[in-house]
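Just below sit the structures, each encoded as structure tokens.
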Structure P
Amino acid sequence: MRNLKSQLKKLFFRKKFYLKTYKPLKKTVPEKTIQLTSAWKGLELIIEDILNQFNIDKGNCIEFGVEYGFSAVVFSNYFKKVTGVDTFIGDKHSAHKGDHYDQTKKALNEFKNIELFKSDYRDWIQKDTNQYDFAHVDIVHDYKETYECGLWAVRHSKCCIFHDTESFPEVRRAVFDIAKNTGKEVYNYPYHNGLGIIV
């Protein structure tokens, strides 16, 4: 019964918060990846396509929600510098993992263009005034946090992507509202838990 309620809520949100489907022209396997289980698996194939379709420069990228670094390594293939911001303790949706900052830092040590920062996004966005070519938001999947972090990321980047638009209705709603409130174009790639794209 609970699963049925969850499915109905997702269907309702898909209709109410409609996002135009993103269609990649070409899928590409990045040269460098790391082997680990990730809910992000499969999305690495469309990152280069997103950058090309929307003519995004490849200078700098910021990521909120690094976890163990799968997506950060994907971005390191395309950007001169990747800034990863995370508390590195997990959250209610990813389950508490304990502090895994040192473990992630060690695993990503060979990727010299990735710099990790142990910080809550709320503290980070208070002090960072930089502009980025690309941003990725994959934090706790509640509306308030996704909206707050995502709005900052959209205002500070040329293109911002959001993971879990299909598996978490509140993420989809936040992406829809951010696009509406900023007047930006929005798309959704409906596979691998969903990827919202605001440009």
Structure Q
Amino acid sequence: MKNIVILISGQGSNMQAISEARTTEQWPARIAAVISNKADASGLQWAASQGIATATVDHKQFDSREAFDAELARVIDTHAPDLVVLAGFMRILTAGFVRHFEGRMLNIHPSLLPAFGGLHTHQRAIDAGCHLAGATVHFVTPELDHGPIVAQAAVPVLPGDTAERLAERVLAQEHQIYPRAVRWFVEGQLQVNGQRVTQLQGQPQLTLAG
């Protein structure tokens, strides 16, 4: 049984999708804890209602990013994680923190990486004239939004799209591919060779949404 620790900063809709898929599909894993850097994150209340342990490590209480990350790592480690999942965790993590969880930390980013790392991804895709946008699940490395890609979902950018409408369609796909990627990890179905990740059962790592 693998232990999953999920980090959130807000509602945690991807956290909820992962938790629900784990229950429905009976993965060989449990969500050991949900941790936030914000005490008022509504996702903490949802997790607690599901009987999941929760904790807050408030970044505002620390004088440096390194001190915050050290305490966050300590709290995470009390749950003996096999996998750390970033689900809307709005903090840039230090290289030392990332190396501590190297090879066992996943993130989802709302673009088709390596395009549009960072913020405001949907508006940037529209402004660039992209015909496709999407989301990427990747292993976390010290370089922001550049880790080995586990899964992607692509959605069309429609005429007259706004960033908000595009974001809604991308988020719906995030709720599909992130639980799938987490399940692959806990079932030992991922092999990483450099920047390339292989799904060992040959399941598609790209979803093309209509």
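Derivation of every value follows stated rules applied to the coordinates shown; laboratory data play no part. Please read all numbers here as calculations on a predicted model, not as lab measurements. Cβ atoms are built from the backbone, for glycine too; each structure is taken alone.
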Looking at structures P, Q, which one was distance in nm of label points 7 Å out along Cα→Cβ at positions 175 and 191 calculated from, given that it came out as 1.5? P
Answer label among P, Q for the case where mean count of other Cβ atoms within 10 Å over residues 71-78, calculated from the coordinates, equals 23.8: P
The value -1.09 for log10 I(q)/I(0) by the Debye sum over Cα atoms at q = 0.22 Å⁻¹, for residues 47-110 alone, derived from one of P, Q, belongs to structure Q
Comparing structures P, Q by distance in nm of label points 7 Å out along Cα→Cβ at positions 7 and 119, which one has the largest value? P
